[in-house]
Structure 1
Amino acid sequence: MSKVIWVLNDQCDIESDLLKSCSQEDHVIIVESRQELDLPYTHIKKTALILNVMRHFSHACLQFTPHVHHVTLDACAQHTQLEMMAKVSRQLGIFDVSMMTPKSYHHRETLKGMSEFKFTFFRDNNLISDEWVMWPWFKSKSFRMETFYQRLRISTGLLMDHNGQPLGGAFNFDKHNQNPLKTIPPRHTRISFTLDELTLKTLEEVQQKFSHQLGNLNDFNFAYDTHQARKACDHFIQHLLPYFGHTQDNMIQEDAFVAHSLLSSYLNIGLLNPYEVCRKVHDLVVTQPDIIASAEGFVRQILGWREYMFYKYHTLMPKLLHDANHPTMNPLPALYWGGHTDMNCLHQTIRDSLSHAYSHHIQRLMISSNFANLAYINPYEVHQWFLGIYADAYEWVEIPNTLGMGLYQDQGQIGSKPYVSSAAYINKMSNYCEGCFYNPKELTGERACPFNALYWNYIQDHKDQLKHNPRMNMMVSTYEKFSDVKKENIRNQVESIFERLKKGQL
């Protein structure tokens, strides 16, 4: 008896357990859903990446079965992926469906309503942990990411020695990996890929059909299959990993990538197996123990934060997203899609995002999210922007990072404090403030950096909550010591900032 295999656009893993179960009689269904690709604020490079990977993946699936049904954009203008998959399956008369368990909450909810189909769900090989093993423990108590991360380090053996102890003698090397920017490091050479015929055709079609999306297709340089993605991974580990940790929190003008891996897009679409990536790093540390700090910082992002956010996402959904829409708050300003701003940190971060469909985690957290939080921008619109503009963004990883970690809409269920800061942090960790119109050391006045007054205004507005937070209560105490005149000057400065923001003159 043949079955249909449904593959979503973030499950393009040619080595998955799901495809290993495929026989020559089975049918694979892959759908290009314009509805799901053309979201608000979507970057055109993200659209091109997803379509290009899906089309190469379809060709690769022919090694398992000749029955590959790839539904193109023109044939799926009004349907979601799952709706079209169900339609094709009905046409085939096959109701026995195998698929990898979706990461998306909304996909899971949709599948619950498809009672006419008999589903067999395969483990998601794109997660290191086994979801059904982890859930009972994860739900049993509340804990921070560090506890979760250390448990996975022990259970997987990643960055652990033969005696069950962490390599380098510690689980956490953050103190080595959160360095201020003192000197500008040399720019690193990046691997590049030749555009094959299918890629060129895809780029041409995307340009024709999605020219209204943000950004452009200039210098498109994304891998399209697992072979290429592994080359990118190996290049990073061999040439950039030793430099990663020391500069991972730095933001450098004219260097969007610093020593970051740029592998998140490949991990989140299914081209790279996260355990395999972490294992390669582990094996290198065994032979080069002096890079343990960088290696631990990198593995922490995948084994720690990436996995942790998946479980937090499903714990907090759908409430986290439902409660995020506050229409009375400030709308997302035009500077987020290329509008003018004299704030160089925002200008550089938004420019990087528009150029590459990428900015690294500190730019996202401490520039884009930080400003949106302090400026009281509608969190739902910020979520839409993050989900659309970044090539690695899928709901399951973007929502908890943006609404939880970045905007504190979960009230501390992910992060132990709001990740807000004044200009002092940005000045310490970047060279953005050099030559900026605004002065990072001034609180009020025409050329005072907006981050400063906005920060203290945030402390004032949330002081009743923050005074009980051990990581923030000192800032509340500091604010309380300000004179009444200083507090009034801050309020006036904030009013001026909001007025200029509204006019596009910030």
Structure 2
Amino acid sequence: MKYQDLTPSSVWAIFEEIYGRHQKNRPVIPIHQRIKRWIVKKNQKYHLNLQISEDSFGNIFITKPATPGFERYPPILLQAHYDLATTPSNSTQEMLTSTIHLDPPGTWFEIIGTPLLDDSVVGVGLILTVLTDKSGNLQHGPIEALFTVKKNGQFIGAINLDPTFFNIQSHFLLNFDAVDIASIINGAAGCSEFVFWKSIKHSAPSLFGSLNFYHIQVSGLQGGELGSEIHFFRANALKIIARCLISINSEYSVYIGNWKGGESYRFIPQSSDVWFALLSTDAPNAIEILHDEIRRIIRKFKRFSEYGQSLEPDLQIIVEESKSFHVLDATQSAEILSLAAWIPQGLIQKTAVENEAGKISNNFARIRFLDNKVELSCKSRGDNQSELQAFNRTLSCARYFGWNVINDYNFPVWEPSPPGTFLHFVKHIYEDRLNHPVRVNRSYWVLEPGVIAQKFPHMQALSIGPTEIGVYPSNYKVQVHDVQILYDVMKSLLFTLKDLAE
């Protein structure tokens, strides 16, 4: 299938204009500037009567009047984020040098050369199509559109949205971040991010006597996403290293030089490296303890799970001697190891009642040695606000053991809208288009609608979106045909929204 044959052509034309199919001679500018410049240009050219505003965080809010005959329809807020998240291989954080790649059968597409997540690309394209339509094919009441900022995995735009700044009037919000064309997201888990840090001081190894130096590398893990894959009991590379060194530290002093692993709060670390030293007199016995522990770890994760597969079929733990390096003293090293061993990993809490909210999970996401301090980071997630807050208070107890605790990024639980009204309305339209039942789910990753809706007491929020495959940031693709389905659903919803108000 060729790009020009894709439908709806208006949406794919916007994809091409905004995100590009060719990198040559395209200006490299921040994505929100590209969107704003594009919409301003269209507004002036076609006299669309759009009202465009932007807050200090980069959120863009646009209103469009109703088409003739639809003035009495209730307004609706269409929302998507534009993503400034950085992929590990891309250091040009807010810059756009991208191309749309369509696979030969025309089944999947991806955006190559940009940190944008593809679900947000679809949402942005659909909303811009509504705002700039002059064909008469899209008839609607008053439209409000909100493009929020996501940066480095954080929804800073939604969190910092001032409900009075844009004068949003809608009582209905439709978001496009769901990752399955056959489902509607109604409610989501909350989450919190923690950073534990303290000052450290490296010293020359000669201060501690004769030392032997080592490097442990953990690799080959499957990883996974905190919301959708944390319950598979996959290994965390940081926890493996903590377990290895704690096995030694229970009997002998360990002197850490450096430790690194993990990148995103959202994903389970797949690899990690640590450099450490042992007193030469302790080394033979300590290394024997280490290898015994490694054998137990490998035996544990090579087992088959209840899902019929090996937990970590490609797990590798390599221990090798290393050149000398500056190290932390035994006390500092033990404090770091103790916290790394203490930070919970995986599904922490389940409920006794089926389908009852109360699940809590946590991901030990990253460790970083900086010039004069060490940082350990984790992310908790839960579908019951009070239970999540209780768990987060437990994490905060690290401050009583000498650690500085930063917890300045929190998403509240998005409580589901009651059955009926907006949910029933959208579900009926969706099922008519697909000609089969649509699932209504709570989510562990679609967070923005709930945060925005909680700022407006009478707002009902839902999320729909295209089917996606792959794990961000690699092999992350979106199903092409779903763009047409979402367009049709949105078009029908806008045309019949008056029925919801009656």
If you rank structures 1, 2 by distance in nm of label points 7 Å out along Cα→Cβ at positions 52 and 188, the highest one is 2
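One of 1, 2 was used to compute distance in nm of label points 7 Å out along Cα→Cβ at positions 220 and 484, and the result was 4.5. Which label is that?
Computing distance in nm of label points 7 Å out along Cα→Cβ at positions 220 and 484 on every structure in 1, 2 gives 4.5 only for 2.
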With distance in nm of label points 7 Å out along Cα→Cβ at positions 332 and 404 computed for every candidate in 1, 2, 2.1 is reproduced by structure 1
Relative contact order in percent (Cα under 8 Å, 6 or more apart) gets 17 when computed on, of labels 1, 2, structure 1
Mean count of other Cβ atoms within 10 Å over residues 76-83, calculated, reads 17.5; among 1, 2 the input was structure 1
Cα extents along the principal axes in Å, calculated, reads 79, 56, 46; among 1, 2 the input was structure 1
From the coordinates of one of 1, 2, FRET efficiency 1/(1 + (r/R0)^6) of positions 140 and 180 (r between Cβ atoms, R0 = 30 Å, to 0.05) came out at 0.70; that one is structure 2
With helix-only ellipticity at 222 nm (-39500 (n - 2.57) for each DSSP H run of 4 or more, over all residues; to 500) computed for every candidate in 1, 2, -9000 is reproduced by structure 2
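Only the coordinates and a few stated rules stand behind these numbers; no lab work does. Only a predicted model underlies this, so the values are computations on that prediction, with no experimental measurement involved. Cβ atoms are built from the backbone, for glycine too; each structure is taken alone.
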